[in-house]
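Structures follow.
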Structure 1
Amino acid sequence: MAGIYIHIPFCKQACYYCDFHFSTSLKRKAEMITAIKRELVLRKDELNQEQIETIYFGGGTPSLLKIDELRMLIDTIYENYEVVENAEITLEANPDDLTSKKIKELSKLPINRLSIGIQSFFDDDLKFMNRAHSAEESKKCLAEATKYFDNITIDLIYGVPNMSNEKWLSNLNQAFDFNIPHISSYALTVEEKTVLHKLIKTGKVPPVDENLALEQYHILVEETEKRGFVNYEISNFGNPAYFSKHNTSYWFGHNYLGIGPSAHSFNGSERSWNVSNNAKYINALLADELPSQKEQLSEINRFNEYVMTGLRTIWGVSFQKIEKEFGAMYLHELKKSAERHIKSGLLEIELRTFSGKVLVTTKKGKFLADGIASDLFKIIS
């Protein structure tokens, strides 16, 4: 089974923390849709007739597209790929785009999952992030969306300067009030070349407090656990029936096509990525050329990626898989470099019924998973 990711590189305005590829000009939107359709056709044989189990419209802001534009893209996929029945089809959306009429129209498309960028239920936080919607729009949008969609996830951001733990808890409780089955939640990170980075550097806003972010992560874990959510990946919490199939397929190393400017693809041994420039992307596709570069992943690259993704999830790093795919030397080195993290209570070895011994992060270690993983694979590399 494989997946298709489609990057829609348009936004109404730039969020201060975002470093993804997007444009706030919609002038070439029609050409972009034509180019994306063309890329879908040109690359239809790359997955070797694998069935498509998940389709994900990300961005940018895919909810800026009109219903007919979304329908065209979905039709192009169904015409050129074998899509399984009841495939998970996700649309990322902002609350200000999801009017009652639009939500109702979306529900008539094959789209069956909404990922809504709430970020906060407080207007001062939204203003700080330069989000286009208000807290009231978030609530109205969720109230309406839950009438038509069962499978809804929302994004929330913690670690925002001046956000108290009490305020963060209120954010979570307001989310729970809508009985949504999934939450994705991320610590506010400061990426270079973003407006947020510049504001902090010039002293106009306070820096991000990592200790506060850690406290709020623990609140997040505790509160979601109380309500039966499973923290199946460091930033993802949900009812098991509503885990993101698309993201889970990434973490399991399944093949996927990334369509659109800046999108990445993976076929098991090779990674490719499209140019991060809308004009270059459009011009290349209109000339029937693929605007992409490729790299062959070395054994070490594949090992490192598996350790990184495995430690972020409840499925962990399987000793059986390491030995089978990479050899006894890799397993020996992994165990050796994991010892100090096990002693410090950040990692543990669990015995699973079907996968045997797996290395997983403890509750204490989960927030530090990326740092622990890089420590483990640096030994090998």
Structure 2
Amino acid sequence: MFFNLVKPKGCANGDARLNGLSRVIALLTMVLAADLTQAEWKDPLDSPALQTMRAHESLLLDVTRAGNRIVSVGSYGHIVFSDDNGLSWRQSDVPVSVTLTAVHFSGDRYGWAVGHDGVILHSSDAGRSWEKQFDGFAANDAIVRAAKANLAKAEDALVAASDSGNDLRIENAEMAEEAASFAVQDAEYDQNTGSTKPFLDVWFYDANRGFAVGAYGMFFQTLDGGKNWEDVSSRLPNPDRLHLNAITNVGPTSLAIVGEMGLLLRSDDLGQTWVTQDSPYDGSLFGMVDSGDLQLLFGLRGHVFRSKDDGITWVELTTGSEQTLLGGVVGNGEALLVGNAGSVVVFNEKLMAPRSIILGGRKASSSVVETNDGHFIIVGEAGVKILDASGELMDLNISMATGEE
């Protein structure tokens, strides 16, 4: 709304009257704007993603396979899928419009996507439609419950230590009780703040057992396909609540978590217990790819490390690039990593001299997956792009499909 205020001619006190009127109009305008904003705003956790013919060109943050189908997730709750190796895409029905950061499928049908505001979505039809299972409000409540349970255990341990008369045991118990008390305070503060913390990755062993990891050390487990999620962050040796950027399997029953400040955690019992592994880098790590015979660890400023002994020792590999690497895949006898500024790094199966490629437009890519025809689909700032087997960008007409499936 726009008002054009003109001083009345011949009015001696016109300035004063106009100043008063201006203040009233300004106040009314602010009140009206606030009312309109309040009436129009709707929580993205309760707002379905809008359908658009350009969803495949929007910011997409992760891509994976659901059998022969390719599924990608990203901004505004966009989830798109392709059944023809990425040439055409359809948009899924999604009940939220928050940014989605990661997606994982167990088998061909059952998938989970996670993202901002602590959201967890589930699909039982290979990504065609999704339902909300969990969000940041429920996550905060679960974290408070877990923190209070840990505090109760710490208080009991302190009583037992005091009864023992052992000074060292008492001192350790006091420190543990104090830390548990602070954890409750932090959890209650987050609970009052709202659903602000994002999940950053998700991984499932089968249709029932899975984990979601995220900012500030969030670590949740489900044993029933996501119907119930439990805060199990106390299992991790992560007292500083460092961000957990990715979780992946590195063997039949072995898992790895990577995070900020070089955090590298490993479990050999499907996530029940965890240990800290010696990290080759003190900067943020964003992912790990595993081909069975070797593992590649990657992160900030183009750092890539190789292990041939299950992560006991790591050797840094020269990438020829200082661009942060965010996603990777092993296929065609090669490891292909993608990252900022259009950076693509390709290693051959012997991990000899890598090839560093800069894609046109220099847009960041965050994830990559291999297609059935031996190509690679990458997603990121520019949406969907397709690379050939050598890592070069293919000149293809990628579109959104119309009509019924």
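Laboratory data are not the source of any read-out in this text; all were calculated from the coordinates shown. On a predicted model such as this, the values are computed, not experimentally measured, just so you know. Cβ atoms are built from the backbone, for glycine too; each structure is taken alone.
When relative contact order in percent (Cα under 8 Å, 6 or more apart) is calculated for each of the structures 1, 2, which structure yields the highest value? All intermediate terms of the calculation are to be shown ahead of the outcome.
Numbers: 1: 16; 2: 12.
Sorting by relative contact order in percent (Cα under 8 Å, 6 or more apart) in descending order puts 1 first.
Compute mean count of other Cβ atoms within 10 Å over residues 192-199 for each of 1, 2 and report the one that scores greatest.
2
One of 1, 2 was used to calculate helix-only ellipticity at 222 nm (-39500 (n - 2.57) for each DSSP H run of 4 or more, over all residues; to 500), giving -7500; which?
Value -7500 for helix-only ellipticity at 222 nm (-39500 (n - 2.57) for each DSSP H run of 4 or more, over all residues; to 500) corresponds to 2 out of 1, 2.
The value 56, 50, 43 for Cα extents along the principal axes in Å was derived from one model only; which of 1, 2 is it?
It traces back to 1.
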